[in-house]
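Alright, structures below, take your time with them.
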Structure 1
Amino acid sequence: MSNNVIQDTNHQSATRQQLAEFWFYFSESKTAVVGLAFMVGVILLAVFADVVAPHDPSEQFRDFLEVPPAWSEGGSSQFLLGTDYAGRDMLSRIIHGSQLSLVAGGIVILICLSSGIVIGLAAAYFRGIVETLIMRVMDTILSVPGLLMALVLVAILGPGLINAMIAISITYMPYFVRLTRASAISEGSREYVVASRVAGAGRLRIMFITILPNCMAPLIVQATLSFSTAILDTAALGFLGMGAQPPQPEWGTLIAENRDLMLSAPWTVTFPGLAILLAVLAINLLGDGLRDALDPRLKRS
């Protein structure tokens, strides 16, 4: 019993040491820390949108149509970022839009990561005709521009946020499949994998218990960076009318439904655009920091 306690203590100590080492290398990049702090703030805004938003995102104030931001002439302190053509508060719609944008990006990455891992491990482990068939399908998907393929798929499936997420997931999947396959092939020749085979471990155990944990670092970085492009593509499909549909306050849809007001009420498209810009920039900075912290080749001796 005492040996088990000692082993658990040593394991916890090693885990704390690894986390401390990770944070040391991650925090060396001040921009990555800023990106992390910004994204934590955005996530908290999305989670508590109903509490933080000053108004209901669909509520229309007919006496305050196209009111400019509070600091501009003619603005009102009741609407800090102004209102749109229907008198809806822009700040509230942007805050609630963060829910849809983050959830859509997160679901896309979850689908890509889970399916990419399974398919990539299968290609790396079985090789032969299975690997050839999988990789040719992935190459075919990659041969078509991602947004164009997403548009075609949404046109087939029908416009809507769920179909947009499915389409974007299909276009991103090859990156995760190829990365998982390459990492798994590299790890498959190492001694600990050979030892597991000699010890009689089954295929699934070798693939998911032995090899996969050692392939996760590059996949985490890829998932983080793809998260930002997933938000961008979701907004692009929403802007083109193929993603989230009005009155859903998704960031791309907000720009689309107010694009006719670009000259008369520029704040209705500027602030949703800034929300997309800042979120994508923060995620990219965070991804760069994760890459530096997780890639041993980039760590200083």
Structure 2
Amino acid sequence: MIQEPTDALYIVVICGLSGAGKSVASDALEDHGFFCVDNLPVSLLAPLVDFSLASGGRLQRLALVATVRSADETQALTAALTRLADAGHRVELMFLDAATEILVRRYSETRRRHPLDDQCPDLRSAIARERELLAPLRPLARHDIDSSDLRAGELRSRVLEHLSHPATGMLVAVGSFGFKHGTPRNANLVLDARFLPNPFFVDELRERSGEDAAVARYVLAAPEAETFLQRIEGLLDAMLPLHAAAGNSYLSVAIGCTGGRHRSVALAAELESRLRRRGIATRLHHRDINKR
């Protein structure tokens, strides 16, 4: 569950690249009790806060989708966030991004116009201009999500996971992937397990995945696998307090092998299990397990 608000307002400002999933994020928060406003002009932010404060506690959680179309709007939004935080409100900026090629594809599929279409000669120029305008805001984000590899349902879950684990508790997302399919864009820590013996070259294991008990035993039986896992746990022991102290609520670990079906799957599952047994909130995801 998302943490209950205090007497001050809990304000989540959703910004980022158009087409990266801001509407999905807003819908997810609306379903979890936030009062959501899409494309609210920065000049109306203060009146909305005043209205919320006068609501008798009925509008204590706000989610605001921000779209900036000029450098002046970027500066105004930055100043507004500072004023709200200084006034004692809990203010969190959520930044959504996606690779340019992904954004171009999404716009071609939906046939929507980009908000900066009237300022730029083509779609790619509009995306580049928007990245430039948003650059000063991204370092202020507590929640930074790249939606390039996420379906709508996965993005919705990611948004809620970020907000469900405030500084009092970190969520560690452990994932597997295949290097031949590209490295994950969202990962804080990317690890290479291709040095381990590969079940792909064992006839009776080739067609199975790392979720199969026999494959997992084969992978984890290698002495190097245990050393690898212990070193990762030690690294996380050092990293988690630092990320929590910095106000982060989410850390993503991605373990990769060649195809993302055998070694990385078994190792990610084992690491997630060890962390969970230690009382750490976790999530497990195998990105490429069904790919060939």
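Every read-out reported here was derived from the displayed coordinates using simple, explicitly stated rules and does not represent laboratory data. What you see is a predicted model; the values in this text were computed from it and never measured. Cβ atoms are built from the backbone, for glycine too; each structure is taken alone.
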If you rank structures 1, 2 by distance in nm of label points 7 Å out along Cα→Cβ at positions 23 and 111, which sits at the top with the largest value?
1
Working back from 20.8 (mean projected area of the Cα convex hull in nm², computed), options 1, 2, answer is structure 1
If distance in nm of label points 7 Å out along Cα→Cβ at positions 15 and 279 computes to 3.8, which of 1, 2 did it come from?
2
Which entry (1, 2) yields the derived value -23500 for helix-only ellipticity at 222 nm (-39500 (n - 2.57) for each DSSP H run of 4 or more, over all residues; to 500)
1
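Supply the structure label, taken from 1, 2, corresponding to relative contact order in percent (Cα under 8 Å, 6 or more apart) with the calculated value 20.
It must be structure 2, since only it matches.
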With mean count of other Cβ atoms within 10 Å over residues 71-78 computed for every candidate in 1, 2, 15.9 is reproduced by structure 2
